[in-house]
Each structure stands twice: as C-alpha cells, then as structure tokens.
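Read-outs: derived from the displayed coordinates by stated rules, not from any lab. Since the structure is predicted, the reported quantities are computational estimates derived from the model, not experimental observations. Cβ atoms are built from the backbone, for glycine too; each structure is taken alone.
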Structure 1
Amino acid sequence: MITGGPFFLVDDVPQPGRFRLVGAEGRHAATVRRLRPGESLVLTDGAGRLAPATVVEADRAELTLDVRATEVVGPPAVRVTLVQAVPKGDRGELAVELATEAGVDAVVPWTAARCVARWRSAEQAAKGLGRWRATAREAAKQSRRPFVPEVFEVASTGAVIGLIERAAGALVLHESAGTSLRTAALPETGDVVLIVGPEGGLTGEEVTVFGSAGAVPVRLGAQVLRTSTAAAVALGALGVLTGRWT
C-alpha cells in the first residue's frame, strides 16, 4: 500500500497529472504542514482509493501537485464495528481517535443504561456526532489509513441487538467474563461487532440480552480498562488474531 508522506482527504481522487489541493486540506498542507516543492504526500478519498503526489508549487493556502497513478485498497476480510457507550466529557472523542488509529471500520455510539452522558436532544446528538466524525477523519489521516471509519447515528440497546444478529460474530468486553479474547472463536470473514460499556459498566440485563442475540462476553486481561481505551486494546488483539494486521 502507498505510504509515502502525509495523507490528505479529497472528495474524489484525481487522475494522474496536475491537481490543485485547495480548501481546508490545502490550507493545512501549506500553512500547518508547510509542505514545499519536491515533497511527497498522498491523496485519499477515505474509501480505499490512494494516489501519491509531489508538490510542484506551494501557495499560502493551496498546493499544486503532480499526481501519479491511483491504487485501490480493499477492505479487510474481517471488519470490526465498535459499539461504544457514550462516555462523559471528551472521552468519546478519545475513544474514537484511538479506535480509528487501531483500525476500526465503523463506530456506533450507544446509549447504555449506565451512561452518565446522554445526547438527549437532536441538537446534542448532532453536535456529538459531528465531533466523533471529525475525530475519526483526522485520526484516519494522522495514522495514514486509506479508510475513514463511518460513525453512525446513536443506537439504542435494541438497535445494537439487531447489529449482533446480523454480524458474523460479536464480542462484549466484560471484566468478569470467563472467556479471554485470545481464546474466543472468531470468524475468518465478515463483520465482528465489538461492544464497550460505559464508565459504570454493563448491567446484567445488557449482558444477558446481548448474549441471547449471539454476542460472547470476553475479557482482555487482569486489568480493568477505561471505556475510552478498551476498544483500542481489543482492536490490537483482533488485528493479530484475525490476520487483519498481516
């Protein structure tokens, strides 16, 4: 996969030839990254298309690039959707940032029973989703990923049950689980749903209904991780166990 230089997101990856990188990405490249003629970067649409490019001219708010041939990267055989209980404060953005860097494919905010923070109104939900989506976008660029994970609308417990039933596999992180993630049965292809509870933990009812839908409670280790870091640690393990990182 193409990895030379920082990544910048565009709506459509251009054909080989001259291209002007303008707007927010152009300003960031020119004024924050201070890229200059001769330096390399990569353009991506966040959906698997990549094109390496070299800076030809640098203005205060845009770059002129020489774009080379496009590469198309396919999604992993095993895709991971994170169901993340909404944490308080800015820990939600931290959870999304770390999970994106660790390779998550999609994120579903979840209103768990013990969530301290709740997006009660449409305005709160829109603001929260906007922050999570912006975080995923920036984290994908920073970690030089060809895919920006999609952040879906906030889900109820019933909606999460539906995700579990449609998936090839589902895991619930729980500190008291009898099965370790290392020994859990994992699919070779398809979608895996990874569920992370809130600061106060999952209720017994949530564990039961998710288990009835097909999710397996698993533990990561002896330590109890924060809701904002648990997904990233689990994704690292899944990256090795499923071959996503080969």
Structure 2
Amino acid sequence: MKLNLKNPIIFFDLETTGINIASDRIVEISYLKVDLNGNETSKTMRLNPGIPIPEKVTAIHGITNEDVKDAPTFSEVAKSLAREFEGCDLAGYNSVKFDIPLLAEEFLRAGVDIDLKRRKFVDVQVIFMKMEPRTLAAAYKFFLDKDLDQAHSAEADTRATYEVLQAQLDRYPNLENDMGKLAEFSAHNRNVDFAGRIVYDENDVEVFNFGKYKGQAVTRVLEKDPGYFGWMMNGDFPLYTKKVLTSIKLGTIRK
C-alpha cells in the first residue's frame, strides 16, 4: 500500500559503537527518503566515531575500525544531514527508543540545531510487536514471504523497514494510512525527551519515568529536591534529556 504522506518521510537505520545513547557513536547511517509523490532517494555513509568500535559490536554489524578510519566524522556531515532531514517525518525499526535519541545526541554534540520533536515518528518495530511479535528478519518473512539478506546491514535493514510498513498497511485494515496516527500507534510512551526518561502523564504533566521519583511531576520533584537537578545534569544522561530538564526547570518547555 502506498503511504499516505503529509510530509516527506525518511526511513533510516544506524550502526553504532554500542547501545548507550549518551556515550556511543554512529559508524554508519543509511536513509531512504520518500517524497509526497512516492519518489525515493537513498544514501548510505560510514562515519568515523572518534572512539574505538568494540570487537563484539563489529561481530554484529561487520564494520571495523579500519573501515571508518578515513571516513568523515558526524560533525563534518551534520549540517548537510540536517538539511536533508528538515521537514521530514521519520520512520525506523526500534527507532523511537534508540535511533532517534542517538541521532539527536549526535546533532547536539555537533552544535547543529534541528528540532526533531516537531516531526512524526513511526516505529515499525512497535507496530509489528503489537500485531505480530517478531524480529525484523521475521517481519520481512511474515509480511513479504522473503528472506532478508544481509540482516544488520544498515542499507538492507532500512529498505526492509520501508517495505514492511507498506505491507503492514495492506494486511491490517485497522491501521490508518496516516503518519500522525501511525506515530501515535507505534509510540511506547508520550515521551518528552527522546530517551523516555521524562514522559507526559494522562494530564499532560511532565513526570519522571525512572528511579525513585518515577511517576512524580518533574516540577514538584525539583522544588522539593533541588539537588536532583544537579545530579541529573552531572550524570550519565543523554544531552537531550538534560536540555529538556533544563527547559522544564526554566518553565520554557513547549507543549
């Protein structure tokens, strides 16, 4: 089924040095951009992460330190990448929990201002797990009756994700072909920050989603325990989480 788009949409996948949003880096990004007429453009680029790629991670995606030693850094491509992503909705596989938060971190480290929160996020994995809990390779086999060659290759995974979403819309008539509705359906929580450390409750109040203050309003916690702000700002939390926390503290966060 052809996607019903109100904005161009970018399907993307990252290969990284690990799974820590705050400290790991991108070593490869592949994206497939679909415009309002259904025209497709794609690009894959490897990046020098500036830190070593652990051997156990190389064993998963096959990218070595030697492969990226002469590649550009994320900072060197950040502005052009931001221009490509600007105004587009985003889609991926496990993207809401990992790829989007990590991409946001890389943009912040590069000093590039791109407001990803204004975009719609469609997570094909969440749709799939709610409908038919499986991996991406199994999703590809289930929906398209084909084997996914080169799994864990960013380029192969990106195109497979695009094809799976189209097939999901064909299979499930209760899935509305609207990026806003799909983003809402594929969301784990109503996140305030990308990592989901802070979420909106049923009254649209920002509350902590972890730790000893889980479920409590951020503003109330910061009032009764001012040191908690400093602990988070000095802790191993993603930069975007710290940015959101500061905005709440200053009373400037956008609803």
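Taking helix-only ellipticity at 222 nm (-39500 (n - 2.57) for each DSSP H run of 4 or more, over all residues; to 500) from the coordinates of each of 1, 2, which one would give -9000? Could the numbers behind the result be given before it?
On the way: 1: -9000; 2: -11500.
Checking each candidate, the match is 1.
For distance in nm of label points 7 Å out along Cα→Cβ at positions 23 and 191, find whichever of 1, 2 sits highest and give me its label.
The structure with the largest value is 1.
Taking distance in nm of label points 7 Å out along Cα→Cβ at positions 79 and 111 as the criterion, the top structure among 1, 2 is 1, with the largest value.
Using mean count of other Cβ atoms within 10 Å over residues 71-78, single out the structure from 1, 2 with the greatest value. All intermediate terms of the calculation are to be shown ahead of the outcome.
Details: 1: 13.8; 2: 17.1.
Biggest value here belongs to 2.
Have a look at 1, 2 and say which one yields 18.8 for mean count of other Cβ atoms within 10 Å over residues 15-22, as calculated. Answer for the origin of the read-out: 2. Of the structures labelled 1, 2, which one yields 19.7, 60 when Rg and Dmax of the Cα atoms in Å is computed from its coordinates? This value belongs to structure 1.
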